[in-house]
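What follows is a set of structures to go through.
Read the figures in this text as sums done on the coordinates, not as results from a lab. What you see is a predicted model; the values in this text were computed from it and never measured. Cβ atoms are built from the backbone, for glycine too; each structure is taken alone.
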Structure P
Amino acid sequence: MRQLKSILVTGGAGFIGSHVVRMLLQKHSDCKIVNLDLLTYAGNIDNLVDIDSEKYSFVKGNICDRDLLRSLFEEHDFDAVVHLAAESHVDRSIENPQAFLETNILGTAALLEIAKATWIDTRDDEIVDTNKIFYHISTDEVYGSLGNEGLFSETTSYDPRSPYSASKASSDHIVRAYYHTYKLPVVISNCSNNYGANQFPEKLIPLMIKNICENKNLPIYGEGKNIRDWLFVDDHARAIDLILHEGVLGETYNIGGLNEWTNIDLVKYLIEIVDSELGREAGTSNSLITFVKDRAGHDMRYAIDASKIEDELGWKPSVSFEEGLKKTVVWYLNNSKWMENITSGKYRNT
């Protein structure tokens, strides 16, 4: 197990990042955590309002800023980088692909270059400290779309279909190239769709919860038959912590929730939970379902084979989708102020 004393987490004010920061601080109390986040629309400092630790510090900044990265590496002598910072919404990538290319590709390249310059002795291309690790978190969308059968494995060929997934596929390849070319100590994971507390409400589950509560239309692409494998964010954070400390350098690990739902079945189940929690008659919000024109390049099915991380590192999901979804709904209902700040834009001023 790696003994890490100082970790840079990029994108730590985002949805997944905030859960990772919190878990690292809880499980590794002697480790210093530096959270670098630009606080773009999806970054929310309120996601970390409960953190009170002398081992934690926040830096607002861009991962493309090499001077900033260099100064942070010099100041904190990082043992590890947990790279989560990314533009991640497919619809936004269709509207503005340039932002995804800049952050997801060029930002990753900047981080890799500074890590290489700091950790690698260029005289003999050997790593200065074998305890270092650059951990790149990616997505199952790099694999493209599945038919009715089969699962994505770590050896599945890449076939990205959107500007978002193409940008993440590019960054994955660049990370591997630094491992093979420069011997930079890297590890990669590709995860399925995350859900849970603090997720920005442009994503399917929090958007549906919000609209059900407000009696607004529930827009579903096409016929709602697209299938996704859902991963509870707390389980993902556990997997990230495990891979960071015990993962084999140069390896890739797929992380999935081991359950598949069509979008329409998911929305109907959310209606059932939210209506019940609000004391409404069962099925009250079914009439809000609205089918809209399908998204361009919409992948039909994602499903992860997570047997490698289970067999080699002992990880598996700790909650069922039904249990995790109930926890998620209850969190959003109990944190209406958080949602109001997002909707109003007030969170951008905190």
Structure Q
Amino acid sequence: MNTGRLETLCNSFGVSSAEHLVAGMLRKSYEPLCDEIKCDRLGSLFAIKRSKNPDAATFMIASPLDEVGMMISEVKKEGTLSFIPLEHLACSSLLHQRVRILTRKNTCMEGVIGMDKKMLEDSCEVKNAEDLFITCGLPYEELKELVHPGDLAGYDSGFREQDGILMSKALFPRVFNEVTLELLERVKDTEFDFHLAVGCIAQSVIGFRGTKTATYVIRPDAAIALTAFDTAKRKIQTGDGVILGYYDRQMLPSQVLLHDFSEKVTAKAYFGATGNDGSFIHKTLKGTPAVSVGIAVDNMGSANEICRTGDVDSLVDSLTAYLGAIDSEKIAAFGLGDVL
């Protein structure tokens, strides 16, 4: 895998609704690898490889584009910034983390998350974001000119790679953005019997807002949603290779597609509660047969997520092999509507 490119992606700012910096990087890399770029109005971005088959089906492989973050809610006279988390961030993991704030001038300011001194002295537990604030080391009069309510903030932790272990903020979704690039590089000169759409969905980790809009633009006949599987409950661990979602509370995957993928790819089964893009892709349009596929990630949603390069390489290998084992007829058969 291209760890240098992944580091650049991870270090970029890409909090939900402000993914344009990452999208611009991906678009530049996608363009020489595909026939067309398609976008929705939220910022989702897909590389399209067209088939010469006049009756070609469309197969979509999608990863999230946005990363978890925060929104500034108030500039306080004490020279601090109140904020709200945009997704399920553990408040106890936010304290003392460095952050970057994207200002309305499209520049980034650095800050640190702090807590009231008395609460620290009393060793009070951080229960919600109201116990925390961001400080940038500036007085109120200067701060209020630079930062405004509604500005977005994200983690500012660095990328590390050692002995096949990756550690960074935003590994989910950036490692899957890298997977889309490597996959397109692998199949650049391959002629498929079907149209292939590979790309990233904006505003995904925040309530899957872009998942439906992207699916409407691509209009796939079947899809694979790339996702991270959380190791928190220790059902899985980094080093498990490719992981295939068999169930979550928001999706029962297409059984035909699930069985076909599991027969052709070595993958560990995962049964969990948390949804992903596949949970919404599969119930969009007339219904889009979908499965969720990915790798295990430690410390999900934190400033220091962890995964293994070997798992990433296995995922790219498996997706490449699977694309070579399907065709338009098989993709059409993943949907049951025409055969019942």
Structure R
Amino acid sequence: MKKIIIGLDAMGGDNAPQMVIEASKSLLLEKDIDILFIGDREKLTGHLPEDKIVHAPSVISCSELPEDAFRKKKDSSIAIGTMLQKEGKIDAFVSAGSTGACVMFSLLTLGRLKGVRRPALGIFFPTKSGNFTFILDVGAVTLVKPYDLYQFGVMGAKCIEKLTGNNNPKVAILSVGEESVKGSPLTKEAFDIMKKSKLNFIGNIEGHQIIEGISDVVVCDGMVGNILLKLAESVLSTFKDVIKKTIDSSIWAKMGGALIAGALRREFGKFNYEQYGGAFLLGVKGVTIISHGRSSAEAIKSAVHTAASYVKEGVNEYIEETLIKDENVDQSPDSLSN
């Protein structure tokens, strides 16, 4: 059986290349996956097998404008990783580097799947039950039309079907109220489109309902989704800090904390983003997984396994096939084509 080849950005992320090197210890033992580590050979030599290193001398920082990086840094780990996929030398690319740069290089180098107007970043968001809700878009595009939200729903649903085995995922729109008359002109029109579609559309949901897990897929524009994601990350981090400070406040609190430590670990474990390792860039002719900049070695390994599953299950082919057959085609003047 042919191995799935994953290109791993060794220079992306706050803790690169250390976390990638640590993750490599088990990744290099995988039987069904082959890894190419893309980064500065000088910094990687001695830590990784020479024949697994693809030299990329430049790094794109998160402070750089993606459009500037696309013009000036063709020798960066993100640029070379994306090009390797374009040339068919790797099956997927995983990076914990600049999200904007990963999106731009993937979109402009790989192109879009047939029928896709806008790409979308999708992420598995934890819920109280321990399951996940797939939210998109969380930052790929901020200016969208109602039909784009519908397409996000289609792409998200097809991704869920392939990766989780849920053959009839529930799809919802993130809005300011459950009623169809609530929301912006964007969400109202998207509601009408999705209601008439073949999606298992359950209507609007509000922000607090996401964590209840009542929908398998939640769609929104990239600005709303990114704000939601950043807020959720900060709330969880703050809550952990508050609990730690409370436990450390006195000997009695420390004793009580010791008694409930196991239960706390189990509950916080439900919100562990490392299970999937990163966000999926849906809608491009390739597989790009963008991990958190602070990803641990475990998160990086999870992202590699997720990328391999995405390739193995043929998610892109399934999305493209669905959209090509879609009767609900947008006829607006600014529709995009490959």
(message) Tell me which structure, out of P, Q, R, gives -14000 once helix-only ellipticity at 222 nm (-39500 (n - 2.57) for each DSSP H run of 4 or more, over all residues; to 500) is calculated.
(response) R
(message) One of P, Q, R was used to compute FRET efficiency 1/(1 + (r/R0)^6) of positions 192 and 296 (r between Cβ atoms, R0 = 30 Å, to 0.05), and the result was 0.90. Which label is that?
(response) P
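Out of P, Q, R, choose the structure whose coordinates give distance in nm of label points 7 Å out along Cα→Cβ at positions 88 and 232 equal to 1.8 when calculated.
On the way: P: 1.8; Q: 0.5; R: 3.8.
Computing distance in nm of label points 7 Å out along Cα→Cβ at positions 88 and 232 on every structure in P, Q, R gives 1.8 only for P.
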